[in-house]
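Student: Structures incoming, each one as structure tokens.
What follows is calculated from the coordinates using simple rules that are stated; it is not laboratory data. Since we're looking at a predicted model, the values are computed, not measured. Cβ atoms are built from the backbone, for glycine too; each structure is taken alone.
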Structure I
Amino acid sequence: MHLSKLFCIVAVTASTLSATFCVLPLAAQSSELAATPPMGWNSWNHFAERVTDADVRASADIIVSSGMRDAGYIYVNIDDTWEAERDAQGVLHTNSKFPDMKALADYVHSKGLKLGIYSSPGPKTCGGYAGSYQHEEQDAKMYADWGIDYLKYDLCSLGPILDKESNGDRAKYFELEKAAYDKMHKALVATGRPIVYSLCQYGFDNVWEWGTQVGGNLWRTTGDINDTYDRMSVIGFQQSGLGKYAAPGHWNDPDMLEVGNGKMSFDEYRTHMTLWVILAAPLLAGNDLSKMTPETLATLTNHDVVAVDQDKLGMQGYRVSSVGPLEIWEKPLSGGAKAVALFNRGESVSPITLDLKAVGFKQGAKVHDLWSGKDVMATGGSFTATVPSHGAVLVKITK
């Protein structure tokens, strides 16, 4: 690294959250950590506050036995409600649901997986448990000592503190918000342990524009997802236009996967997965792995589909066309190929025609349907797919 290429901005305030932001050009930043969008499982969507040590161990076992690990799902992430209280020295203890976090991390690591955890830059998490406010270095060292590999850092109770310290000055509020996330980033780096840093602040203040500056490997671009087609599609389809902020090591995060949680149809879950891989989104399953159907497993682990998400070029896809409820999206892939998705957001089955020229290919290009595993005949330089309501077709096109 050439220090002459490092640009630093000092935010000078009276707050303990003040920080110096040092920013490298995006291409020069390290992409070794989260070089492709992180893949794994998170406890919240299914277990919420009920998650226990036993649940995490069982999920790790199934990730291995089901083939999910081999498909790329390596992070096993504990969300909120693992925390107890701090002692007189400020050390945060785990509650009775998680009697020995180091032993849990060792178990997860023994499976060839990595362990993630959750906290907040505020004094309390969203669930009302102890956050990391004014204990950032202490908590980061504890995570490293345990063997933690991933931290989800959720805004939650920091807002009222920022309101008070900024006293209505929106610019100051913004700088303090960034400083809070940067403070934990520096604390994680100081431990010397590689820990993926996930910013969770719901897309406020255009986080995609500054997430990299504060060390984020991924940042939430939206509010919470839920297991409905309406919410999933609103979140996913509004991501077009954010692609320029995504690159190896730094990803837009439209929230976790709901695939397999039971309130969407097969076609809707296929749309969910198709859209997330086109977006180069982190793939964090959120289902009950112990009750996973063969269809759910096949949706999550289709090798060719996952490869679109994990493509080393690291480009996020974008909308090519939209006619009524019918949309076409493309994602450039390494080697000059492209993934192209045909989405039917309407309420009835509909044909969608793709002209290869519209996505940069000439007649004679090879078209392969990634969900069916079959080649597609593009007669005359185009092909038409019959797409079910709320369904999707995903193809890979090569010269």
Structure II
Amino acid sequence: MAPQIEIMPRPVAAPRPQTPLMMLVTNFFLGGTEGQAVALWSQLPAHWDASLGCVRREGPHLETVRARGCEPLELPLRGSVMRANTVRQIARLARTLRARRVALVHAHDFYTALLAVPAARMAGAKVVVGRLDLGHWPRGLARAALVAATRQADGVIANAQAIARALVAAEHLPPHKVRVIPNGIDLERFDARARAPLADALPARPGVKPLVHLANFNPVKAHEDLFEAVRILKFERPELDVWLVGDGPGRAHLEALALRMGIGARIHFLGHRQDVPAILKRAYLGVLCSHAEGMSNALIEYLAAGLPAVATDVGGNGELVVDGERGLLVPPRSPQALARAIARMLASPEWAAERGAAGRQYVARELTLERLAQRHDRFYRQVLDER
């Protein structure tokens, strides 16, 4: 009779204790930083007990946050940061961090960095500061305050190599202190929205190849350069139309400019839209002609939609597009070069489609929300492990 073999139960690993973490954003509107912060907060591994704080508790993303059972801490500044109220909010944040035993604070933007760094120091917590933009760095005293806060942080997150290089060169940050973590996108949700019906009809013209430009009407986005490129191509490429998705106080100026340039029939102002993925699905080409950028969420959405992209070679644009691989890069402030790149895309549909497919593959491989959370998780743990 064969001896009986006693099978011992497999030991069950004890659950990893949660580490309290607080993430801070200015508000919950639809900007790139706010969306990335909320997406990261929702995707972090379960060993983080992540809470949220803000300067203004408002914006569309707030509904998403509350639906997941979180009521963000509000730290209202009420105007200039050079007021006594700022000191009160710093002290209030420090008390909250101590009460919740927060080990790490992640400030995603300018105002929250000014609050988080001194509050974390007072509470004995580590602090990470996000520096995510080259196009809108503050100036004067505000810039000096941001530089000082960044230098006092335990870690700095840039979302593009171009930003990291600029921080090291211009602000003399130690390179080991800066981690590059690209933005991420929820591809499953993006694809579902792309398949959904349009919220409003799009301009229709037989044989048209629509170019989409996704940007609010801020001077740094250089809509005038795009208009000049369209004027150059007006007769050479009659199939070209432009869909402008975005809005802002400069709209009236741009509408009048398009008419003066004789391209008013080609330029369509769509305003703010909640159905951007569905719009991109119906476009032929994505363009971004900014004079300065960080890591552009508009470009990421173009690539996610499988659109070939034409972008100016500024900030992190070259890291996303890579000239000739996922689109074309052109010098900033050069409408002639922009026109040539657009014309090439229009004249070579198969070549353009291959660039778009390569962009989609890149996003699926490198820029998912899972990758975003994994990269932050590793950096957070590295910062906490350093003594």
Structure III
Amino acid sequence: MKARSKPGIRARWDYSYTVLLLCWCGWIAIYLCRSVLAPILPAVSRELGLTHAQGGMIETAYLLGYLIAKIPAGLVANRIGTKRTLILGMVGYASATALNFLATGFNSLFAFRFLIGLFQGVHLPLANSLLSDRFGDRQGIAIGFHESGANVGNTVAYPVTVAIASSLGWRYAFLFLSLPAFLLAGATTLLLKEERRPEPMGGMENLVDDENGLMHYFWLLAPMGIAHAAYNFCLRLLLTFAPSFLVESRGMGLGTAGLIAMLMPAAGFIAKISSGFVAEKIGRIYAISGGLALSGVFIFVLSRVTGEVPLSVTFVALGLVLYSFSPTIYTTVTSNLPHRLKPIGLGAVTMTGSIFGALSVSIIGYLIDGAGYETTITVVSMVVLLATLLIFMMMRGVTSRRFAIE
């Protein structure tokens, strides 16, 4: 019996890494589809006659779809299974990305981006919940690696999008970068096993209000939700408008702007891989608040520097600090919540970030139109620093409630 148990343990161990790899590739596919628009937004805006505010509203459409999917994702997975829900999401956002090939103006872009966000929103809560259950005490490192897939996809998407747009036109960039998601849906169908169903959850009122429901964890989820909102606030500025900022305010060509903007998610890959180790060394409170505070500082620096080398260094610094704490947010939630509440709790936290991101991206676009890039970037940096102080104070208060947050 002992001899036969070892292969079984090894097989389960190996399969855990299969799950991790599929989830990691899911983030890559998501960001290949999600990041197509930003590097070619100046070209799309010229052809379709979009303003900066409309460019921001298109990203708002994505975030609206993204946040709507968050909490229902866990409920749908409980009905039809995690595997089927993830595959449905992959096919959905791949198809919606390909449809951008047919875009004729603001309305069609708005609708397609909404659908991309809607189908992509299921991945984060479901995938991180899978990894939390499978990796247990090692979930911080596993989730950190998983989250790095977003940076790989974002980094690859920028130069590939510019190359395709330069040779074939911007419409073909959407078409070609949707293909990996279709391929991943096929791989997931073949390789991912259906996970066990969660324990019966009862009605939605029990999930929220009973003594073991989400309200019991409010003082944990509240600072995590605010931290995720601040994280999204920074990302909406940088991922949506960085190429346009470099082209319009710093006088760079589209290709150079795309490459420099790519440095931030590229550096973020290192930040996410190391996030679990950093959180273990300095504690989750300082990992989250410190990463956010430094992000505010470097965003302010961005408004003051010119030239390719200083801007490149600033974007690398931003990548190293901005992407360093989001996996710690997710790990803090999954390590404190019971299995049945993990997708719902993660959905609530990320939905908070998405709501703020959906509102802020349009506001940022209006500020750029009215006050220019430098003023807008300065305002964002000040808001981030004030938010950091609030989050730090709230997290310090959470430690007295016996949650594993330090």
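Student: Taking FRET efficiency 1/(1 + (r/R0)^6) of positions 70 and 286 (r between Cβ atoms, R0 = 30 Å, to 0.05) for each of I, II, III, which is largest? Walk me through the numbers before you get to the answer.
Tutor: Details: I: 0.90; II: 0.35; III: 0.65.
Result for FRET efficiency 1/(1 + (r/R0)^6) of positions 70 and 286 (r between Cβ atoms, R0 = 30 Å, to 0.05) over I, II, III: largest is I.
Student: With helix-only ellipticity at 222 nm (-39500 (n - 2.57) for each DSSP H run of 4 or more, over all residues; to 500) derived from the coordinates and found to be -13500, which of I, II, III does the value describe?
Tutor: Details: I: -8000; II: -13500; III: -28500.
This figure was derived from II.
Student: I have 1.07 for Cα Rg over 2.2 N^0.38 Å, for residues 94-221 alone, calculated from one of the structures I, II, III. Which structure is it? Please report the intermediate quantities before stating the final value.
Tutor: Details: I: 1.07; II: 1.43; III: 1.38.
Corresponding structure: I.
Student: Continuing with the same structure: Suppose Kirkwood radius over Cα pairs in Å works out to 22.0; of I, II, III, which structure was it derived from?
Tutor: Details: I: 22.0; II: 22.5; III: 21.3.
Going label by label, the one that fits is I.
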